[in-house]
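Please go over the structures that come below.
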Structure P
């Protein structure tokens with residue numbers, strides 16, 4: 001059997017680990033102003049409301065409430081048990097050819113019992129209840145962290161889809177305009193009949209594309225509202241532009257270095273695994289003493305007040321009884337139940353240790369990957385910003401050329417389609433940049449949205 005860590009050392013180390021998220025939030029690189037909700041007030045309001053109204057968070061809140069009940073259930077044996085009962089009875093006896101007697105009485109008793117010594121099993125069971133509550137709170141915090149990441153990403157996607165819908169409507173407008181011109185030219189005999197079929201096909205394709213875009217946009221809005229726990233979200237709540245990200249490689253590198261120094265143990269999920277290990281160790285301690293004798297004390301008090309009536313005689317008696325006792329119970333052989341409980345606890349501990357090890361390795365690699373991919377996305381965003389800037393200048397030039405009569409309006413209309421497409425590509429690059437940045441900031445425990453969580457959910461220790 002492998003050696004186990006010294007309990008005091010383990011508790012101290014666990015307490016320090018659980019304090020890390022709060023420390024991390026208060027130091028290092030400032031991330032305020034770099035998140036999408038800093039530029040989109042509606043998104044900030046959605047994030048704040050989702051903590052209380054999202055179906056997923058409501059379920060996690062119920063899990064916390066259930067765990068709070070478990071604290072009492074796991075600790076009740078530490079307290080004395082007090083009970084009592086009372087009875088009132090009437091008795092009538094008659095014998096054929098003999099005397100008849102009657103009796104009545106009031107009886108009550110009260111007792112108290114208290115476990116005295118069970119080798120620390122009851123205290124450890126109470127600690128398990130406390131750890132279960134903290135795990136539920138950390139799981140709540142982790143669920144909200146992930147929800148905030150997903151809501152941001154999906155809101156950015158809604159902005160893109162709203163722009164795609166705008167572009168589809170404009171494409172249909174261009175196709176319909178081209179079709180009207182073709183019909184007019186066909187009447188004048190300037191084009192063949194086949195030209196009408198070709199241009200008409202473009203109108204039909206644009207119509208179908210618009211229908212697909214409208215359905216996708218509505219479905220995405222409904223899915224987003226369901227995820228956030230909202231009654232719905234209107235088109236007016238969704239902007240048509242995404243501000244350029246203020247990401248810098250230096251900030252990402254600093255956050256990554258800080259995160260790796262902590263060995264990812266500051267994350268909520270890592271804390272859950274740490275607590276699972278501690279819980280399994282307590283379970284092993286409880287199982288180890290399961291076959292040892294258990295000691296307790298009890299006391300009781302009872303009163304019996306009875307009246308008996310016989311022919312020619314009535315008698316009454318009152319009996320008070322007070323007793324104290326010390327007791328011991330010893331389950332000398334339990335059919336190897338204790339051995340099985342110990343093996344189960346050790347297996348649970350090893351499982352949690354393996355899960356923690358794998359989680360730390362994968363999370364650290366995920367953080368490194370995000371830093372690498374953000375370097376690429378930053379370049380993509382810079383190129384997209386440059387492309388859209390070009391089209392902004394070009395469309396102004398085109399407008400002046402139309403006004404001067406140097407180019408026909410149809411050329412300007414086509415340029416507008418290219419401008420809209422360039423803007424859409426630019427917003428897509430910015431959306432990707434924000435999605436990766438916010439996921440990274442959240443992963444390393446620096447998400448400003450986490451400040452909304454109750455302090456007991458992020459810093460309370462066993």
Structure Q
């Protein structure tokens with residue numbers, strides 16, 4: 001029986017151990033799905049706090065209920081570690097670690113490199129102890145530029161003496177997690193998979209149906225890497241377009257929110273995107289720049305992506321400028337004004353602060369001398385530019401009434417928008433919550 005068939009047989013018998021490196025928004029849900037299907041799962045994260053929470057069965061991810069985590073931990077199917085345990089025979093490794101941008105907007109793949117250092121240490125440790133090393137499937141899920149899987153996963157494994165399609169199989173499967181999405185989560189979101197070889201893709205496509213309902217195979221790992229970049233570049237560019245039109249419409253005295261609502265009644269050929277005070281999260285602001293950066297190696301300069309990034313990056317400044325005019329019309333200035341931000345998470349109904357435009361607004365207004373406070377029931381604390389923690393202020397009628405202006409920065413469902421409207425003297429709505437409301441004390445972005 002060849003290696004691939006033997007691996008599949010063991011998979012059918014649930015006689016495989018899968019490791020997931022990185023137990024964040026992507027990794028923890030994936031680990032729980034695998035464990036619920038009967039696989040032995042090793043969860044790895046350098047954050048000991050997360051490992052301790054897993055051991056207690058306490059979920060720190062909104063999309064994973066603590067009850068589900070408790071069940072798989074209690075059954076022994078999921079165990080947490082701060083490094084791959086050399087004593088365990090691991091058959092497959094999924095890597096789901098962050099891939100941020102550097103200050104110069106070039107890819108920072110340090111987390112992937114660190115994860116691979118851990119995989120290499122595991123391989124060496126098994127050999128040093130005289131332990132058998134099972135044929136290993138390594139799947140990278142972290143969003144990155146085309147070619148990363150071959151460069152940063154395949155090459156290091158081959159340096160350790162592993163042989164592709166013999167005792168090593170490597171694939172890329174981009175994460176498609178949308179934190180807080182009530183309809184689409186890990187299980188029912190189709191999974192794109194591309195192997196660096198045919199056999200690698202075949203093994204990965206055999207493994208992932210245990211965690212997801214639909215697998216979408218593509219020919220190569222590079223195609224799979226490009227899929228994720230296409231998805232998020234599409235969103236970033238269209239958001240930039242509507243942001244630019246919003247700036248233009250503002251000068252013309254046109255309400256862009258009303259325009260979008262009317263345009264989306266067309267049943268074909270139009271997809272609505274909405275303006276905002278900036279874009280945030282772990283994908284949309286970052287992924288297009290990975291593609292733009294890689295394209296330069298081929299002598300291609302992606303002006304479209306660069307322009308979209310520039311427009312989106314400057315939306316916080318547009319919001320501040322419009323806020324200045326709003327206060328000026330009422331005989332006030334930002335310096336000394338009491339300003340309350342409603343929500344600091346990067347999008348509604350999540351606690352994720354990564355790249356949040358609300359935090360950019362906070363720092364800009366703080367430098368201008370505003371007296372700031374915020375309320376966010378889901379993200380009740382953040383660290384400011386000085387490294388100090390800022391805590392959410394309880395949202396009361398008194399607090400709202402004391403503000404010169406209340407800014408809607410994150411449209412959480414938990415907010416009582418009618419009560420906010422009743423008690424706030426002036427609302428700057430940067431998220432379209434009140435787009436259908438006609439009220440002189442509510443101003444849209």
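Values in this text are rule-based calculations from the coordinates and carry no lab data. Because the structure is predicted, anything quoted here is derived from the model rather than measured. Cβ atoms are built from the backbone, for glycine too; each structure is taken alone.
Which of P, Q yields 17.6 for mean count of other Cβ atoms within 10 Å over residues 216-223, as computed? Mind showing how you got there, number by number?
On the way: P: 14.9; Q: 17.6.
Answer by label: Q.
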Consider the structures P, Q: one of them gives 10 for relative contact order in percent (Cα under 8 Å, 6 or more apart) as calculated from the coordinates. Say which.
Q
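From which structure (P, Q) was mean count of other Cβ atoms within 10 Å over residues 80-87 calculated, if the value obtained is 15.6?
Computed on structure Q.
Who wins on FRET efficiency 1/(1 + (r/R0)^6) of positions 144 and 192 (r between Cβ atoms, R0 = 30 Å, to 0.05) among P, Q, i.e. which is largest? Before the final figure, lay out the partial values.
Details: P: 0.00; Q: 1.00.
Comparing P, Q by FRET efficiency 1/(1 + (r/R0)^6) of positions 144 and 192 (r between Cβ atoms, R0 = 30 Å, to 0.05), the maximum is at Q.
I have 21.9 for mean count of other Cβ atoms within 10 Å over residues 40-47, calculated from one of the structures P, Q. Which structure is it? Intermediate results must be reported in sequence, preceding the final value.
Working: P: 17.9; Q: 21.9.
Structure Q accounts for this read-out.
Kindly point out which one of P, Q the value 0.50 was derived from, the read-out being FRET efficiency 1/(1 + (r/R0)^6) of positions 232 and 248 (r between Cβ atoms, R0 = 25 Å, to 0.05).
The read-out comes from structure Q.
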Of the structures labelled P, Q, which one yields -23500 when helix-only ellipticity at 222 nm (-39500 (n - 2.57) for each DSSP H run of 4 or more, over all residues; to 500) is computed from its coordinates?
P
For which of P, Q does Rg and Dmax of the Cα atoms in Å, calculated from the coordinates, equal 24.2, 82?
Q
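When you work out mean count of other Cβ atoms within 10 Å over residues 184-191 for each of the structures P, Q, which one comes out largest? Kindly include the intermediate steps, with their values, before the conclusion.
Details: P: 11.2; Q: 16.0.
Across P, Q, mean count of other Cβ atoms within 10 Å over residues 184-191 peaks for Q.
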Computing mean count of other Cβ atoms within 10 Å over residues 136-143 for each of P, Q, which one ends up highest?
Q
